[in-house]
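There are structures below to look over.
Quick note: the coordinates plus some simple rules give every number you see, no bench work behind them. No experiment lies behind these values; they were computed from the predicted model shown. Cβ atoms are built from the backbone, for glycine too; each structure is taken alone.
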Structure P
Amino acid sequence: MSTFLKGFVYARNGIIFLVKSERNFRVHLVVLILVIALGWYFSITRNEWLVIILTSSMILSLEAINTSLEKLCDLYSKEENDQIRVIKDIAGGAVLIGAFGAAIIGAIIFCPYICSYLMA
């Protein structure tokens, strides 16, 4: 198997690891499934789908990077370490910033549909 194709296998293994072992990644996947269901139900526009896809891939990628940094830090030292704590906190903060942004985007996209549905 070529090195290029092996890269896809390794990436798939990483995604499987995230799904099996990382609760927050699974939470993001469940939210994504709900967003997809809402998008399908309300027949959101092509551009809205593009924003949802971009935002969702950003959040899942941030969660993967956060997990990678946490694993790398744990490999370096399992003992209490202020610098490692700060690194982990910053990585977690990046996910939180992205999640807040995604929630705002979701509200901007879905509120008009939900309001119209409730008013009907």
Structure Q
Amino acid sequence: MSIDPVQEWIDLARQDEASARFLLQMRPLPLEVICFHCQQAAEKLIKAVLAKHGLDIPKTHDLPVLLDLAAEPVPSLAVLDQPALDLNAFSVLVRYPSHIPLEKADAKDALEAVEAMKAAILSSLLD
């Protein structure tokens, strides 16, 4: 049985998004972890686009870089620049002690950003 790499990336992205949503129920809120999972979901969705178009998938967490690569075969994805930029800080910075003050609104914004990216990317994958 052959594994579809595009579906595999999508499944992993859905797991990250589901994890972020589940963690919203915790008290105290693990804001850094929620935001990290949102970034990871977006990253994996973009990598699904790269896989669909047979492009190399670089080992980077930089969403704007990945989105630029994905927008070459799918120019409509360029509208995701802002959500990608918004989520980008959550790839590494929140995984280490830092002075980034996060609030519940940041986690909700991160979830909204990944939801917007998911809608656009999944739509593009159907084309």
Structure R
Amino acid sequence: MKNKKIIIAGGTGFIGRELCNFFGEENEIVILSRQLQGQPTNATRENNIKKEIIEKIRFVQWDGIHLSNWTTEIDGADLVINLSGKSVNCRYTDKNKKEIFDSRSNATTALGLAIRQATHPPNL
């Protein structure tokens, strides 16, 4: 796959970093992240993404719930990958289980709405 725009929601985690390395050399990567612009993320802090790739990645802030400026990235994208959600590396209390479930279902709902509203929705 070459010259594609790939959106990775929650792309700063373990799997997202590897996807960036795999797709990043020949594609445009946009990571939707809760972190503020310029704030260190898992991806930048742990140096797991190749330097020449991390410099090309754009980080766009989102909260995983509400539609806002990030939705413009969806319009015209080729591929959307959703990896967002609270880490499962925690105690499985009722509160944490609810946060794990809600964080994933809210993000999926928000992405689905953005895709449905896009003039040129992603193919995948």
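Figures for the structure shown
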quantity	calculated
Source structure (of P, Q, R) for helix-only ellipticity at 222 nm (-39500 (n - 2.57) for each DSSP H run of 4 or more, over all residues; to 500), computed value -10500	R
Distance in nm of label points 7 Å out along Cα→Cβ at positions 33 and 49 derived as 3.0 - corresponding label from P, Q, R	Q
Origin of the value 2.2, where distance in nm of label points 7 Å out along Cα→Cβ at positions 73 and 89 was derived from one of P, Q, R	R
